[in-house]
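Next up: some structures, all given as structure tokens.
A short reminder: the numbers here are calculations on the coordinates, not readings from a lab. Remember, predicted model here, so these are calculated numbers, not experimental data. Cβ atoms are built from the backbone, for glycine too; each structure is taken alone.
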Structure P
């Protein structure tokens, strides 16, 4: 694997995920509230909903990158899944902090922070894939982890848990209730 080509792909991927994620973020509004947009777009300002739009582009970029680079699937997919979980963990923490202290104040801070987190996720993926000796040994647990995440992702849209990550302070509601109230 050509490391220079991989790092360029990761940098381009971070920009792709961020820019495409911004478009997806507003898909709910742009579609006039179509049901399909509930699952990929932000429907309120909760931490969970603000992270959702960057998920779809992350998976699209992973497929594009695999098609172009043709890496070993087990090692590459595992590094991407681990990076994805790190991206979500940092992103949720950041969004909770942003919503708690800066909500609506500085949009540049919101989007700048998200871009740095996405960039960090791609850096983690690069580091794991190029330096972790036995990363492919964790393919099955990583695959199970992503299946669990996708199930949560689909389930939490119509059946939103009542917790801090899902609370929209602007409307005082959780999940889809914000648009139906």
Structure Q
């Protein structure tokens, strides 16, 4: 999502730079054309007069193209801003929903922890051995140390060692 934001910002920045450069070139050429027209005499040869007329028309055509592109760039900039705002809003909504889901999962895990803390150690050990490792570690990590000890002692040694290593936070070793 961040890459999209950076890409849109870069695109908007590039469009603004292009617009500024276009204006710079127009304003740079405008005084020289005005000076040429001011210095032009009415007694110039027809070839030069025709050439100047053609060049002037080319200039004004380019000016119209630049103005047209400027309007188009403004439209694109507006569309990009709207899309960026929509993406930002969508990102915020997704973050909010993920937080709600995480809160619900935490509540459910707390309920499971409470249930396992009230079970007999042998029964809890039997169920935790058949459970997903991450979930078993999550439940065990929220129990009191005496309860963990009782449950692990009710398990076969290899399974208890496996879960104890996982509880420590270190990656499991291969034997």
Origin of the derived value -22500 (helix-only ellipticity at 222 nm (-39500 (n - 2.57) for each DSSP H run of 4 or more, over all residues; to 500); candidates P, Q): P
Of the structures P, Q, the one that 0.65 was derived from, the read-out being FRET efficiency 1/(1 + (r/R0)^6) of positions 67 and 163 (r between Cβ atoms, R0 = 41 Å, to 0.05): P
At a computed 30, 17, 15 (semi-axes √(5λ) of the Cα gyration tensor in Å), which of P, Q: P
Given 23.4 for mean count of other Cβ atoms within 10 Å over residues 43-50, calculated: source structure among P, Q: P
Of the structures P, Q, the one that 29 was derived from, the read-out being relative contact order in percent (Cα under 8 Å, 6 or more apart): P
Per FRET efficiency 1/(1 + (r/R0)^6) of positions 91 and 107 (r between Cβ atoms, R0 = 25 Å, to 0.05), the highest-valued of structures P, Q: P
